[in-house]
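Following this line, the structures themselves.
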Structure P
Amino acid sequence: MLSPYSFIVLAFSSFFTAVEGSGPVVNTSSGSYAGVHDTQNEVNVFKGIRFAATPARFTPAAPISKAPEGLQTAVAFGADCPQLPTILETAGIPVGPPLRGAGQSEDCLFLNVWRPASTAAKEKLPILVYIHGGGYFAGSGSEWNGTTLVRRSVATKKPIIFITFNYRIGVLGFIGSAQAPPSALNVGLQDQRDALRWIQDNAEAFGGDSSQITIFGESAGGSSLHMHYLYPDSRRTFRAGISSSGTSLALNTPACEWHDRPGGGYNILGNITGCGTGAGSFKCLQDLPFDKFWPLALTTYQPPAVGIPIPPWSVTCKGPDGSLIDEYPAKKVVDGDFLNLPIITGTNQNEGNLVIGTSFLDMTPQPPIELENSLLSGLIEVQAANKVNVSQDTITKLLDLYSNPTDNSSNSTLYNRAAQFTTDYSFLAPQRLFLKTASAEERKQDVWAYSFQQHLPGSPDFLGVFHTSDLYYLDMGFSPVPAQELKSQMQDFYISFVNDLNPGTYWPKYTEESKIAMRLLDGEVGPIAETVRRTQTDFLNQVEVMQEFGRFG
């Protein structure tokens, strides 16, 4: 009879024999990796491949100097980057799928690959790289799964490779302070660049084409995509992009020293850790042992008065010359100072509903109009990224513009007004500002816009077509929705774009004259004139108004 120890040895021996004998193998600049052949879906999967060396805190990552010898396993996700211990939600709706990484660690720069099982090296398939969202303070590449999109691409004879990766988030990826050197600012975005460079260098090892890389992101991932258009790498690592619900986060970029003010993130962090906020504080924060630093850092992730908890580290920041973001994004958008590459970009119908949470909805009884306007004024004022003062004239104008909401998803006028303003200020207006510049006749940029209008079955009515709900129709990580034509149509649009730089002739390009966007609604997919609340968004996009909200510093 075998002893328990012998059984364990045999089990591990059989596992590694199976991996080495039958699993797909790739040879990369990070070493050789054996993945998994998913026989049910005819997909090869490689998880937890390093794309950079273990980074020092707040320091740009470095390439792997020497790849390990021998065959490494790529059958499980690497560690997720440190973040809040639980997934945030509104009314039972999670803002992201479950994390599936091997715990949390500062050593977290890993990527994951899904490809058709029949793919041979140097086959030169186009590649779709997904940048995860999570407000720049949550999320991971381990949340997402490329199996469905890869299978669909094979079925439609337009095969693709799908890749996700981790990047540092929260305080570790987006610390801001005048005490931080330029190289330490927005290292989360720098991690993304490192991942894209690694993917380009190793594309052929997976059967991909380094010249046919499309980046795709939602929410903070969509904002990241816009950042890579606005602040391009010196090396061209992608040829096109798909941005979902992400334009605005790029515009909400304060000066890095905003965090130094009393009550700012760096001020709180320096005081609570004992590192202070003056000379030497940044080095002190770098040198603190992680098990001491991290619990204290988490205390700075304080919830706002309204909506889901959004820490001070949920924004990129503008630094001095020599930093990645050395000019305000709003100015670059207005000036047209960004890459002229094909892009699909869009928003959901009720983006703001999930973002503001239920505090306004739960007020019983609903307040009289005077109090309602006072509460909305506070919501408007708190949007000012640099704590500049929004004029009373602007607040009065906005209260009037949002006095009669067009999307009445609840019985509360206060909630409906707040949700609609948040949708427009944080998503729809910035989206339209970008579209106006990108589609200008003199640029001749290929731009496609969409409006996602499908209510998720089983979700609360008051949430409407909420932020993130479009991702349910791509079967990438959230619980699958019932079979609907919209699912296959959306997947085919994106797969065609990755292959052909065009979602299909059925989807016309956006121009400011036509204002045509693709309506994504089951049974009613088709081009529409996307003109809802143009008066409101035109006002929010006036340069003077954007200046009042601090979008130009």
Structure Q
Amino acid sequence: MTKVETTKQTYSRRETLRLMAAGGLAGLVAPNLLGSPAFGQTAPAKPTGRVVVGLSQEPTVFNPLMAHTEVDDAVHFSVFDALFRMDPQGVLQPNLAAEVPSQKNGGISQDGLLWHIRLRDDVRWHDGAPFTAEDVKFTLELITNPKFRAWRTSGHSLVRDIKVISPTEITWRMESVFAPYLSFLAETFMVPKHLLEKEADPNAAGFNQAPIGTGAFKWAQRIAGDHIELVANAEYFGEGPYLERLVFKYIPDMTVLYTQFKSGDIDLVDQAYITADHYAEASKLSDRVVTLEPGASVESIYLNLEKPQFKDPAVRQALYAAMDRKAIIDAIYYGVGNLTETFMPQQSYYYNPNLPAQEYNLDRARQILDEAGWVPGSDGVRAKDGVRLSFSNATTAGNNLREQVQQFLQQTFAEIGVEMTISNLPGAVMWGDFWLKSQFDSAISGVTYVIAADPDVTNRLHTRAIVAKGGKGSNTGQYSNPEVDALLEKGARTFDPEERRAIYFRVQEIVRQDLPFLPLFAYTNVFGRKEGLEGFKANANTRVASWHAAGWHWKS
């Protein structure tokens, strides 16, 4: 029998997120929920069997500290460990750390500036070398090394006076209070000092293509363009691994990806999951478990605001008014997905439900452009001050639903005098420098703005997070608003959840007004796995379904 499940958010979860909003300084730590198989499941005594995970994009970045995308995380979570991890309930759990520091247990000073981390003493790197506080110090310093192409430096750039007290103790001082830092550390994987300190250029280290971590699985091989194979780390300190092998298979065509799940060639579908057009059939497949899980990502039209076509707010407002989002969800995505006006996940305590609702109205869109001085030319395409209202849109080639959205919008935009051309690219190209360094006009992407369960979005929306302008972060649309910058800086210094909520409500109001991106829908992800694959847990606080593959095993 097929099992179809729908996960619903509960008040208790919202309360948990609210309590975690203080950045963990209140010491909210649950019993270790990652340490044993779920009730009724018996894990094997030693690693056995294999799971093939299907991915629609190819992982290409294997140093977890370097700029990367969600699919790379699928590998990172299995090869590496962080000091802490965020569990499905939005609660921080110790990982490499022996405990989550708080003001209550003395790990963080009352003013939030002095941190003292205790580490496990039983962790080894995959090459047998012991993991120590020296590795933590090296990792944090590498992230802020100006010569290193770090993924994100927010929070880390505030760390000062790192001191190794012993192999299992490390302290540092924060230059200023940064409430989200515990959550950030949950997505900061540790790298080995003994392997990387000798590299003249860590950006080009051999380690980056054959990584060595402390995680439940060890690197085995990569067949470029096809798959990555990991093997069990029999010396792992934590739960599992229960599988002998973990394979990430790259299948760029979403229909082929689903077909291979249906045929049994793939055991579990990860990024970008099962597409909505296949949900009805998937839910009826025998020997499959198909679940609808609320996601943290928002599918949007991302605009490069440095392009002259998008500098005028009237253009962004008109494009948004011309998007029949309900038709897109119902007709193209088969009703899977929710309308949203913001980047904040709807299950978050910080989600602002009071934002103006977009109204699809082509006449209004034309009126906005007319009043702003965008005049149709002889070819029907509007122009103003020598700038034609024409732009390209890109996404991953082979994503058939996004391609249908592009064609739908292309026709709709033409009705208001806007020309949108379509220029799609292979995933490895699309999400490389083309995306990270803002080389696109516009793009369709699903983006997760929050980090773990924390509402801070500095990495996506602050001016200093624009890589194309020398910043560090993922503000690929090059959005810059001084009031938003100031609010984000204030939110990062604020621990009280109610005060933070007011701050991030206001950020959402401004962003909704500015429309630096045009939301299509908030994701509901269609997860699929073979029946008998146990130990799987969905986690909306991470970017991948395989965040805890260490706990997976086949039913005996």
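No value in this document is a laboratory result; all are computed from the given coordinates. These numbers come from a predicted model, not from an experiment. Cβ atoms are built from the backbone, for glycine too; each structure is taken alone.
From P, Q, which structure was mean count of other Cβ atoms within 10 Å over residues 316-323 = 18.8 calculated on? Walk me through the numbers on the way to the answer.
Numbers: P: 18.8; Q: 22.6.
Structure P accounts for this read-out.
Between structures P, Q, where is mean count of other Cβ atoms within 10 Å over residues 364-371 highest? If you can, show how the numbers build up before the last one.
Numbers: P: 10.5; Q: 18.4.
Of structures P, Q, the maximum of mean count of other Cβ atoms within 10 Å over residues 364-371 occurs in Q.
Assuming 14 is relative contact order in percent (Cα under 8 Å, 6 or more apart) as calculated from a single structure, say which of P, Q it is. Don't jump to the answer; show the numbers that get you there.
Numbers: P: 14; Q: 23.
It was calculated from structure P.
A value of 1.9 was computed for distance in nm of label points 7 Å out along Cα→Cβ at positions 252 and 412; which of P, Q is the source structure?
Matching structure: P.
Identify the structure, out of P, Q, from whose coordinates volume of the Cα convex hull per residue in Å³ was calculated to give 141. Present the calculation step by step, with values, prior to reporting the outcome.
Numbers: P: 167; Q: 141.
Going label by label, the one that fits is Q.
For Cα Rg over 2.2 N^0.38 Å, for residues 260-491 alone, which structure out of P, Q has the highest calculated value?
Values: P: 1.20; Q: 1.09.
For this comparison of Cα Rg over 2.2 N^0.38 Å, for residues 260-491 alone, the top structure is P.
Taking -9500 as the value of helix-only ellipticity at 222 nm (-39500 (n - 2.57) for each DSSP H run of 4 or more, over all residues; to 500) derived from one of the structures shown (P, Q), identify that structure.
Working: P: -9500; Q: -6500.
So the calculation was done on P.
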